[in-house]
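So, here come the structures, one by one.
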Structure P
Amino acid sequence: MLNVESLYESLAASAADQKEGQAALLTRAEQLSKAQEAVSPSLSSEDMRLKFSELDVATIAVVEDGRPIGMVNRNVFMERYARPFARELYGRKSCTTFMDEAPLVMDANTPIELLVKAAVESGGKVLSDGFITTKDGVYQGVGTGFDLMKAMSDIEAEKTRQLMSSISYASLIQRSHLVESDHVLQNDITDYGLVWLPRDVVGGDAYFFRKVADGVFGCVFDCTGHGVPGAFMTLIVMSFLEQQVQPSASGIMPGELIAGLNAYLKRVLRQEDRHSSDTGSGEKASNDGLDAAMFVLAPDHRSMRFASAKLSLIVANNDESDIRVVEGENKPVGYSDTMLATVWPTHDVALGANCLLVIPTDGVIDQIGQVKRIAHGKKRVVNFVQQHRQETARELVNKFGEHFVEWQGTEKRRDDVTLLAFRTAG
């Protein structure tokens, strides 16, 4: 794990590359410190008054034998020294009479973040008094509270910039993995619609389509979490599918493929080591996984082999008045509680001409909305499909997108949202 010093060096280097010609990012105490004149404890209070009149500074350090022993604040000094008879009482006495004997003193190489932590722990007086920097215990200079806050603000802004830049680039990588799937949908399904809404810039929902020897292979999946962790999981899953689903493949059994993915995740994420003290890096073992629906659509579009871990397939055949729902097995893929020997059966699903098929992820089902703040639920998806079953898949999805936004209202998006709809050939 990076320590604070190396993290800040990395931030500063990246900021310099990004902002060539601009001021460097300040990351250490000595960069905020100015070589300001200090005074000896032998200086009288009257001479301290004169010193403040000469120097445009908020505080002056008191140094003895090269080492700081305190700090005098201009406002505190002037207020107390201006009281009746104060000059007569203290004028000849040492300036240490008005000295803070416990100022914040930090080594010059202290990272800004640790300096801020020390400043907070000191009770906030650093904002008005500033701080003293030393090198091997020897006085170097004084930094102000304002400069410290500005430096920390600049660092946080740089952290945010780098984080958002990295996430935006991660989004490009994630979306690039979806391009071939989009081509397959356009060329081999034609009438399809897709709602794909990562909750953040990147997400844990994704899809995978490939043309294979005996039809079209499709997969919609929902990985643990959302954001960057979820996106990492999608790349692991896509890597597995890229290896297993080749253009020449035939006879793919989706249930067996899900079982293979389950074993792959347990090996890659070392989930079998969850109860072992030896996980390789000292970190606790992963307990991540996904829900997934996989199918192979036959070339004539009259049947499909289908298997699912928790996700449902909604089927609206033209010659059937009722909607069919093919439920997924109540066993997710991966996770420490899913056994290595878990089986996901493959179902043969009969399809008719212009049959409408819909697969939603949990982001659709679980989204809170409306005045009563209740979950959207699967039943509402089924009812929506029933009401719009005569429309094209693209039209249905467009209207569902509007319906979902209206349902969500002012509620916060809870998860990534995916809903795939497509029609078989006529």
Structure Q
Amino acid sequence: MDNRLSRRDFIKAAGITAASVAFGSLVPSGYAKADTKKPDANSRINVGVIGLGQMGLAHAKNLIAMSADKNVALVAVCDIYEKRRSCILKSSSLTEKLVYADYRKLLENKDIDAVVIATPEHLHSQMVLDTLDAGKHVYCEKPFVRKMEDAFRIREKTKQGKRVVQVGSHSCSDPRWKKTAEKVRAGKLGTVLWGQASFCRVDYMNYDIEPEANEKTIDWKMWLGDLPERPWNPEHFFRWRKYWDYSSGIISDLAPHRLPPLMIGMDCLEFPSRVSCIGGNLANLDDGVAPKRDVPDTVMLTVEFPSGKIIYMPISCANEQGLKDMVRGSKATVFLGGNKIELLPERKYSEELDFESENFTDLTEEHIRHMTDFLSSIRTGSEPSCPVDLALRVQVIVSMAEISYREHRSVEFDPAKQKVI
């Protein structure tokens, strides 16, 4: 089998339909460099994508779809896997010099204004820091980083410049959460008690291992980043979410979908005071399929904040039945479901508060909405929907949850010292 994907295969992998605009027509030759500090509304923002796996291809698709309407251009890509580079070369008008194997070479490209990082999470922190050093704006896929201390390093780095950093927890751009926060701040819920959300799905970690992948077609050393050297392992390359060295699995991959928007809705930009995470490998998902995973398939996460607010969040890849999104208060509860939010007063306060229901249209294409928010922040200098300060607090929760799960204990955090107790 030819190890270079056909144009049809690439389009299928990226989720681009035949009705979409042709890939090649959206990467014009001689593109102009936009002002990397703050382009005006008429300046094109040139974007490079690092990582051409599932999410990287999805971002490429979205940038293509947005190109005319949002005045943005996908102008360079990078991947350490030869097959993916060959695929995009055959499927676009990008020239070979704009398809990189080393992300550092992409960052040297002066024409690039912003970079999307869609790599395994153990590579995020160094790539974000290097991108900021290169003077470019950053859209980094969630989770923010692999290690909590790296999130603090990035926050310090962002203070030194004027670059936008958006973390890809795309539900933060869902307007229902901001509307919920408005009701919280208006006192309609009384004292906020706890918020609940969940992320439950069927198993997704045992991705196919491609026969074309080997040490000749993949830069394994670069993929390892700052981890100790080890022999080439295709199981780790394609199924990295299963192993502690690269990820904490559903804790770091799924919790960051739900934690930041819930914290927005609860009006809770706080560091946690205590985190507990229990669970395990309950469903034996790897039986007869692959080596056993390190990470759990089901956990129950609880988070306590200094204000007294609490988050409760089940996460699983063994059962896809989740909980309703809601924020509970002493006077009322806000329910978020479908395309609306509803405020239901507690019986004791039914004469003081009215039932409220508000519909929201066009809640589809959340990734595009979140990317649009990122581009708008670059142009206006406004704060993005999932900025560093929020992503940092989420990362602290995620890292504490991993400690809690692995050490079978509740974990406390000292916000003043910014350290786990």
Structure R
Amino acid sequence: METGELVKLSESPWGAHVDAFSPDHTKVILIDDYTAGDNVLYLWNKGKDEPLLLYGTPLKDRNEETQVPLNAIGYCNFTNNGGLLFYTALFNDTYGLGYLPIHQPSEIKPVNISKIVHEGYGEFESLKHINGNRYALKYNIDGCTWIYEGTFDEKALSMKLDNVICGKGELSDGMLKEFYYDKNTDRYSLSFSTATSPTQIYTIADEARTNIKQHTNERVLGIPNEYLSISEDASYISFDGTRISAKLYLPSPELNFTGPRPLAYYIHGGPQSQERPDFAWFSMPMIQHLTLNGFAVFVPNVRGSSGYGLNYMKLVDKDWGGDDRLDHVYAMEKFLPLDTRLNTNRAGVVGRSYGGYMTLMLAARHPELWSAAVDMFGPYDLITFLERIPETFEPYYNLVLGNPRYIWRLLIQ
């Protein structure tokens, strides 16, 4: 019964965000997340004063020797038999499913996922309950979205994927913005964008999930669609053998540019983020603007980017401008000059936020590589950056970047 009463569940400088609640609203899963993948779960029970530690080691209980496996637990769902089904990195660096009996929370078990049909590099991205024992599983493969419907067998701890909701046909080679499932009509509604199309709204109503209906026709006004650039894979192996996912956008042949194209080298923010084929995100219209004006645009997701597993994303922790910088240098010195369609002697580097910081780093330390550099609101000094951030940001940045007071002591020794 709804009473309108406001109930305090918990408080924490690390989030204590609500990740799931039971159907009767008597149980809530709360998560503290310290850095990427380092999560601690709590169970709030109605009538109890304090949440119960369910899984993980709170930061206050650790010391310098404490080894904590990165679990990345999230997207929790209460199951019919008193368990939790969730997304986790405990059994797979590119994430998968785990199951935890609430009465035995230390015994997390893997859930087998079968009938995957996509190929490529990427990761499992999220889990959402649909109806009964049916779930929607979302994947990010080479930056593009795949969504499956699956059936969960709680006894066998298996998830069998049945239907592809997104990733084939009209809903392919792009990024899903949101989706909603309506139980009453057994129908999906989705918003989906690609590198050349603004976000469109679709519905899928049939049981086989193949009858896709597009309801909008958003478009770039005044520019024929054939003038926009479709990316090609430009992934490469970096200086230490690490695979770097990348895309290359070339001017459309319809524009009749000839000869090797000057290069715009675009670096995303984050650093734990990813550039994806998504016209609804501001960088894609900028990339298309550059190709319309004759530039080739190289867009790498170097180490530290999300979308390629937890370990790959964590490589940038406390190494901002280290090996990730060398990934960019290797691309400019060894990889891109091999493409005769590009004129790497006429190259400019551009980036926003962390990409702006990396732009400044590359321009200052490797000026011979660039004819131009454009920093969009990137920090120019990490120590002063740490000193200026809001107090609420400090705990996180002290863990992933370093404590500025400690850094100053090292510099003056």
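Readers should treat all values here as calculations from the given coordinates under stated rules, not as data from a laboratory. Everything quoted here is computed from the prediction, not taken from an experiment. Cβ atoms are built from the backbone, for glycine too; each structure is taken alone.
Before moving on, here are some points about what is shown:
- With mean count of other Cβ atoms within 10 Å over residues 120-127 derived as 21.9, matching label from P, Q, R: Q
- Which entry (P, Q, R) yields the derived value 0.99 for Rg/Rh (Cα atoms, Kirkwood Rh): R
- When distance in nm of label points 7 Å out along Cα→Cβ at positions 272 and 376 is computed for each of P, Q, R, the largest belongs to: P
- For Cα extents along the principal axes in Å, for residues 144-223 alone computed as 57, 26, 18, the structure of P, Q, R it came from: R
- Parent structure of the calculated result 13, given that relative contact order in percent (Cα under 8 Å, 6 or more apart) is the read-out and P, Q, R the choices: P
- If distance in nm of label points 7 Å out along Cα→Cβ at positions 104 and 264 is computed and equals 3.6, the structure in P, Q, R: Q
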